[in-house]
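Each structure below is given as structure tokens.
Bear in mind that the values in this text are calculations on the coordinates, not laboratory data. None of the values given here were measured: they were computed from a predicted structure. Cβ atoms are built from the backbone, for glycine too; each structure is taken alone.
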Structure P
Amino acid sequence: MSFVQPVVMRDRNVRLEPLGLEHVAGLADAAADGELWKLRITSVPEPQDTRAYIETALEGRAQGHRFAFAVLDDASGQVLGSTSFHDILPAVRRVEIGWTWYRKSVQRTHVNTTAKLLMMGHAFDQLACHVVGWRTDNFNFASQRAIERLGARKDGVIRGHALRRDGTIRDTVMYSMRSGEWPEARAQLLYLLQRHAQD
């Protein structure tokens, strides 16, 4: 049995459900909102490549190292983007959260914070993970700030670690959170979401 099992998570009108081929059209539409594939520091597929993107994610799920979710508006069913558990290591109870992107129109809203709160809660509270990790491109400063707002700590930089979509080689910034740090991080995220709701 896989460490990460299919689950639907929802809160504050955000729904995470296992990514599947039924999300091809919605994910293509989300990628087209802002032409996100043109950013060299992200993994967003071009709209015509969405099916292959999902098939790759499903292969990772079958192999046990990645479990991708579609992120949706719970009321309308509109696909807002995608996120994944990846580098899943059951033996040490560690997962990473990544492959995360959202249509431009919902960036800088409550969507990412809510999705991360759901995933971190699932990892720490249901899967009993000891560590949740994140990684990002050394030039993706927005992503680094977002990860740090979650309460994660910077572990370091792996130099010459991966290829970008344009063929250049990136350095990867690594972050993590331990289970003992989760209660305080959760309280802070709930505070931020409450404050956003009052704005």
Structure Q
Amino acid sequence: MEMSSKLLEKAVAEISQLPGIGRRTALRLALHLLKQPEEQALHLADAIKKLREDIRYCTRCHNISDNEVCEICANPRRDNSVICVVEDVRDVMAIENTGLFRGLYHVLGGKISPIDGIGPSQLTIAPLVDKVRAGGVKELIFALSSTMEGDTTNFYIYKQIKDSGIVTSAIARGIAIGDELEFADEVTLGRSIVQRVPFENSLRNI
């Protein structure tokens, strides 16, 4: 696609690197921005700049945060004895949207996947194990996607903390095997959290 402006071409090239955005969509977005008041485009640019420069990760749960400790972990009304283990921040947002979980989270930052070169040391598994062994945690809920990598990660963590005496559970299989939490509807996801089952019941499938 030949363009009459190198500036437009550069903008399209950058926008098209975003997930799910092809060059035609990127061109449409770039042209849309050109039609908007300059102030609006600058606000967008400033928001992206601040996102990259100022965003932090919670020192307790590894969720994205504006401060050292995220608002969920800092909320005294949350039950800090129940921790829901998720793959990434999108899963936290999906579960929070159900309004049915009042515990805390632990974001792993991915799943164990040897084929992709991702092992336990690349994830935040060690801090989670330390948190459990430190005491105060009564239940750990495994809420990773029902994939081979998700089940492998669940089982690895389970082996590390199974002698701690805490309850381990997994979300009910209202989420289809292979599905990601962020794409599940709120009712299904909410029921899966509320109707969670003992993790040991799922070991036969691993």
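Overview of results
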| read-out | value |
| --- | --- |
| Answer label among P, Q for the case where mean projected area of the Cα convex hull in nm², calculated from the coordinates, equals 10.9 | P |
| Structure responsible for -12500, with helix-only ellipticity at 222 nm (-39500 (n - 2.57) for each DSSP H run of 4 or more, over all residues; to 500) calculated and labels P, Q on offer | Q |
| With mean count of other Cβ atoms within 10 Å over residues 14-21 derived as 10.9, matching label from P, Q | Q |
